[in-house]
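What follows is a group of structures, each given as structure tokens.
Each reported figure results from applying straightforward, stated rules to the coordinates on display, with no laboratory input. None of the values given here were measured: they were computed from a predicted structure. Cβ atoms are built from the backbone, for glycine too; each structure is taken alone.
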Structure P
Amino acid sequence: MSDKPMTASAQLTHKKDWRLNEVTDELNARPFPRFGLPTNIFRLCAAGPGAFASIQATLSELLPDVDWDTAEQGKLIRGTLGDLRVNIERHTEFVSVTIIDAGGGADGSGQSAAKHLPEDWAQRLSADIVVAVDCLCRPRGAGTEGWTCASQLEGGLASAFFDFKVAEDGHTKIYLEFDAQTDVRDIGRVALQVLEIETYRSFAALGLPDARAAQTELIGIAERIPQTPIGFDDPALAEERFGALSTLAAELEEIWRATSFRFSACQAYWALVQARLTSLQESPLDSRLTVGAFLERRLRPAVATYQSTERQRHDLAEQVGNMATFLQTRIELGLQRQNAELLASLNRGTERQLRLQRTVEGVSVVAISYYTVNLSLYPAAWLVDRFPVIDPTMVRAALVATIVPVVWLLIRRLLRFSDPEDQN
């Protein structure tokens, strides 16, 4: 290795490639905006595989005079045009567009910051619009009647008013009041967090149709789960029921694949809503419901629906799995019993064959011995004639006593050589 010291340029290049830079830049990629009063803010959130490219291309076409600044990695694009600021941000599941029109409410009209876009801008996007909200930031003193919810934020730094209704222009509305001398950093920080509450609130409710559809399917699956027991002497019915349970298990698995991400994401969004409300130190402003209390009453049941649907699916999957395991065990026991009966039948057949073989062996010994003795009588008769002192009866007895054991031993030996297992 060379002992030459690394140059400053090489050191900078090396440090620039560190992963530390990436994670640190991510922390500072979305700073809080700074603006005074009055200001109109429009936030759009869209989902879909081509949302980011579609929004970027559409806004570049509709706002040709905006000076766009593309951030690193393409996650954030900022644009400015005088007092108008446009931010395009890529999030995990959606893309957001935030238009900040500083001084846009000076005429008191309360128009949306989306007025800088043509009327048909939404139809040009190749994405699903989930959130479209106007946030009006004003000095204290304007009328705040007619809003559904009212909250005091950060010990009186700001007052927030929500109605959670879609207006005629298709946008939901938020109204924020600040003291006239409030720092521009605090205005931007509070406004952005309030917009995040509306954003995450909308996405937290996005899974409710999926939960309702899943519950309908789960009710149908629960009704199709067999309840009657099966006798141990009916393996065909057990196999048929095992197939039905396997089908139900596959349907439950498909429901899990279709809803697990959505339900987990919705619960995570709900946690973010609660975190933002806690961070803003929300407290009651008057007799109206606070934003947190309203969402607790209206959105908490939706989150509980996700949780109960997932528990119901899990319980049904566990029930179906247990029944399938039980039936599989019974089927295996039935197969083992059939195998045992088959082996017993083979054993009985082998025993019968062995007895038959021994019978044939005995008959063969008798027959061969009989013919051998008869053949041996001819030379024995010659001996008796030659030697009269020999008793013919004793000769025949000696032949029988000798030939029968020899024949039996020879047959046993022949059988042993013909059976390979006996040779081992």
Structure Q
Amino acid sequence: MSAPPQSILSVFNRYRHPGGEEMSVERIAGLLSTRHHVANCRFESSEWTGPGAPSTLGQAWRLFYNPEGVRRFESALDKSGAALALLHNIFPVGSPAIYRSARRRGLPLMQFMHNYRPFSVGGTLYSRGRILKDPLFGHYWREVAEGAWMGSRLRSALMALLLKALHRSGWLEAVHTWIAISDFMRRRLIEAGAVHPARIVTLRHAWQAMPAAPSAEDAGHYLFLGRLVHEKGVATLLDAWDTVHQRLGRTTPRLHIAGEGPLSGLVSEYARRNPFVCALGPIGGQSKEDQLRQARAVIVPSVWWEPLGLVTYEAYDHAKPVLAARSGGLAETVEHGQTGLLHEPGNAGELAGQIFEMEAMSATSRAALGHAGRRWLLTEANPARWLRQFDKILTGCLESAALRHHRTVAGVALPFRRTVPGQGTV
């Protein structure tokens, strides 16, 4: 089903340090613009740094209700004539006041869930080596105690108060459709009662694949690409390579770790101690392409509930198998024994065993895994298919908005239950 072209306002608060979410937001806007009229409303977290930034007290207040954020949002709406707004991250500069503004105007919202905010203080449901489920039920005390947001208990407490106020305010009723990027995310939110099942759908990211995978090349190294943070399983990866080194000695394959983050020092220390670990630092462009093209396999050992994991898509685009943790959405994109191998999150021994398994395979068998991954990518992440799925969701959202408006005008106090197309995975 193709929805008639609509005018859509894409709203995103950029982080201080660009990452995968920002690239996804721009990719989504680009895809939608091939069928719909897309305008952008952008905020910058960096606006709250430097000489002209609001005071600490001013930021604390604006974190919940930023009148300047509302003014910019409404100005972008009026200029674009958008019939609907598509929200991504709106913290901190945009602020939840955007929900209030949309509700007051009767503007339907669709919100992409790239992480677990606004149901988690830190947005990851992860702290100090473990998954935290309590925030999905509205209990934030552990995240606050452990400084889950920006490493600060004070900032975490402010965010917890904000989330409590937001959920009690009713402003989130402006969101007609929540879009989870994996079935895993959708199930967790439904099980916790955080979102009604009829108001959340799954739409995994699309990917514009290369016309053909680069010519086959296997330089023998394994590749990690990502932020060097605990939730990405960096410690598990390093421990696994110690095990591999102890068993294989001089025949140990090289591990290339590309990225930056708080654990950069730990990675550098391991690289000095284990000659088969190479710390590449942040890479991009041709250097990144070369690393992917020459890798034997890509490793994604995340220990948090990874929403989806686009590094899997990058690996498949280069026809490389993926060794991933059975964590969150990763288990939906890596088919064990078909496109790669899955291990239990945090289990360094099992990951090491899978390295041994990969090393024992023939080059033909490893290549077959990678080519199966590329076939999965071309089918499951096809942009044209994604647009059809999005249009189905969009139609359902607009119809539900019209139904709710009709009930409001008629004075019928009925709970909102969406029964139009778009429920579940599409």
Structure R
Amino acid sequence: MEKLLAYLGNPHHQVPIIHVAGTNGKGSVCAYLSSVLTQAGYRTGRYTSPHLVDWTERICLNEQPISADELCQFLLKVQAKIRPEEDSPTQFEVLTAAAWLYFAEVKADIAVIEVGLGGRLDATNVCENPLVTIITSIALEHTQVLGPTVAHIAVEKAGILKPGCPVVLGTLPADAAEVVRSRVLELKCPCVIPQRARQIAPGWAEYQEVRGVEEKQPATNNPRTENLKSIKYSLPLQGQFQLTNSALAIATVEILQKQGWQISEADIVNGIAKTKWLGRIQWVTWNKHKLLLDGAHNSAAAQVLRDYVDSLDGMGSAKPIPNLKSEIGVTWVMGLLSTKDHADIFKALLRSNDQLYLVPIPDHSSANLGELATLAQHICPELSFCGTYVDLVSGLNAAITSTNRLVVLCGSLYLVGNFLQLLTIPD
């Protein structure tokens, strides 16, 4: 990757970056930061993956995707620098190089860069002095590549940390926190672990400022709290976990402010209010039926989705008594990649009286539906229905015509993207 970028004139040295890793939440944090920085008047690049509908979503400037023509032009520029006698870069490396080149040529003031996989060996991990690095969360994911435990995965995530560069950390499992903490101390990274924002009303949160960046003592989840100011803001993205994600973004902005970036409290409030992030606890309508979308592509994300669903009644409205158990089951329309931990995802999501409609994921390595059905019924024998369907549309239509309960489409961001694409096709 470094060699390819050198052939392109080292565009990654020309744009200051915020580098974001994590099992879950990194896309939302990137979205918050991009929106706030754009609101503050900076030419802001954003590079994320995967896309949901179109490849252009991955490379944005000031919240607007690169045009298809421009993406083609920059991919061709990268292709022209690939030397046939050398090992060919991967598709992700080519696209990442195109993003760097685009941000440099449009003279972006700053870029928010999301790690693709892991961190240490990721194609995005080429900048020696990021403005801030962020690790949002660590849980089991991609164990075939990153390792079998959260400690192994933490080593890979912590690979984005750089000597002396500030780091913002989400709350991590103990084994992962120990690994990351050790790396933070070794590299002498100023470290902030912000408190989760507090919900003050439906759709509203309050963040408490972190006073000072901790030097050499990051081993606490209780940062200094004396004489702190707070920021109240509307939170457009759904789910309790957005209280954490928005706090990580605001803590990052505080570090940028101390570095001299001109970002007002109004920019923070207005930027967060304008944030959009498709496919993550998103409500849509399909054939006049209310539908909840979420990727939920690993066990940790599935648990977050289940927690959100449990805060709703059987029709998808907030419960008047949040912890009141509902006897009405949930209707799940689900597709899973063959590489995912199917059992743990089912354990997180499925409950007694739920219905499960299993569908394939188009154009990807979809898990065997018959095997998924057998596994799901073994894990949750109290399912009121479990069936398989040849495609997403037939499964969705069967689900919404057979019930008036809450319907949730989940299991893969690729599946959610396929659905969003269907929404854009005229009848």
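For which of the structures P, Q, R does the calculation of helix-only ellipticity at 222 nm (-39500 (n - 2.57) for each DSSP H run of 4 or more, over all residues; to 500) return -20000? The read-out comes from structure P.
When distance in nm of label points 7 Å out along Cα→Cβ at positions 110 and 294 is calculated for each of structures P, Q, R, structure Q gives the greatest result. Just checking, which of P, Q, R has the largest value of Rg/Rh (Cα atoms, Kirkwood Rh)? Between P, Q, R, the highest calculated value is found for P.
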